[in-house]
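*Asks:* Below you'll find a set of structures to go through.
What follows is calculated from the coordinates using simple rules that are stated; it is not laboratory data. Because the structure is a prediction, the values reported are computed rather than measured.
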Structure I
Amino acid sequence: MAIVQETLTGPGSTAPFTPSEARPWLLAWPFSAWVLLGSSWSGPLYLERSPDGGTTWVPIVVGNTQLYLAKRIGCTPAEEIEAGVSWRWTAGANFSGTANVRLS
């Protein structure tokens with residue numbers, strides 16, 4: 001499993017991260033989504049996932065609420081229940097500043 005650690009300085013996305021399938025006895029593949037120290041931004045910064053190898057990326061939404069929308073520096077534990085699904089950080093159209101992000 002490769003770690004993705006990048007700095008976003010404008011609208012755009014990180015490289016994709018696919019949680020490891022090395023532990024088949026688990027029902028989900030846990031990982032961490034970090035916004036690291038030294039980050040200072042305004043605007044949308046959120047996680048997206050892709051079920052098809054990176055062709056389609058969608059934010060994670062339950063009902064009308066977008067999940068994994070970063071508001072401050074910190075770590076969010078997450079897990080993926082479907083093998084082969086990739087995740088990435090995305091800075092939206094109105095993003096400005098610097099976000100040091102990591103998926104591991």
Structure II
Amino acid sequence: MYVKVYIYHIQNDKVDEFMSIQEKASEIYGKYLNFNTTYLQSQEDITKWMEITNYKDEEEYQKSIKLINQEDEIQELFEAFQSLLISEHEVTEENFIEKKIISNS
């Protein structure tokens with residue numbers, strides 16, 4: 001499994017708008033990819049968020065993201081997302097390969 005992780009800071013009074021943007025973006029992504037995204041909010045800094053998205057594999061992601069980025073609405077949503085960021089913090093992005101899941105459920 002291919003995993004993308006983003007860390008960013010969202011203005012605290014813009015969380016509802018942030019979630020709305022993410023839901024709309026996920027509809028567009030869902031036309032091209034199967035994925036699962038988790039949004040985590042820091043307990044130490046409530047403006048800090050981690051977004052973890054799992055995809056089938058990197059090849060499928062790379063092929064699909066080119067099509068997704070051609071969608072006008074995704075560009076508009078990205079601009080709206082950027083307007084919610086706290087400017088003194090940059091967005092970090094990392095790519096991972098899932099090696100193992102251990103669960104007791």
Structure III
Amino acid sequence: MAFLKYTLIRAALFVVPFVVFLLLGIGGVLSAVYAVVIAFAVSFLFLNRQRNAAASDVSDVFGGRKKVRSSREQEDAEAEDSIDEAQRRADGEGGPAEA
């Protein structure tokens with residue numbers, strides 16, 4: 001959830017200056033460049049806590065520490081694995097150990 005919150009804040013920090021610069025008639029490319037610089041500076045200076053929380057969430061998910069599947073999904077995956085293993089044994093394939 002922290003990742004989503006941080007992403008939405010960063011998007012807002014980009015969109016608001018971008019629209020303001022477009023309304024001032026600066027042009028699309030320069031407006032985008034200025035908005036990126038402002039969004040980066042503000043997020044770097046003021047959103048350290050949110051950035052760390054978002055990084056922690058991402059690390060938990062990709063590091064295997066956070067459970068991504070629900071218990072129902074985990075049961076389904078285990079059932080599929082057991083069916084697949086039974087079919088491989090019946091076909092004479094031993095799976096990865098024999099490969």
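*Asks:* Please state which of the structures I, II, III yields 124 when volume of the Cα convex hull per residue in Å³ is computed from it.
*Replies:* II
*Asks:* Could you figure out which one of I, II, III the value -12000 for helix-only ellipticity at 222 nm (-39500 (n - 2.57) for each DSSP H run of 4 or more, over all residues; to 500) was computed from?
*Replies:* II
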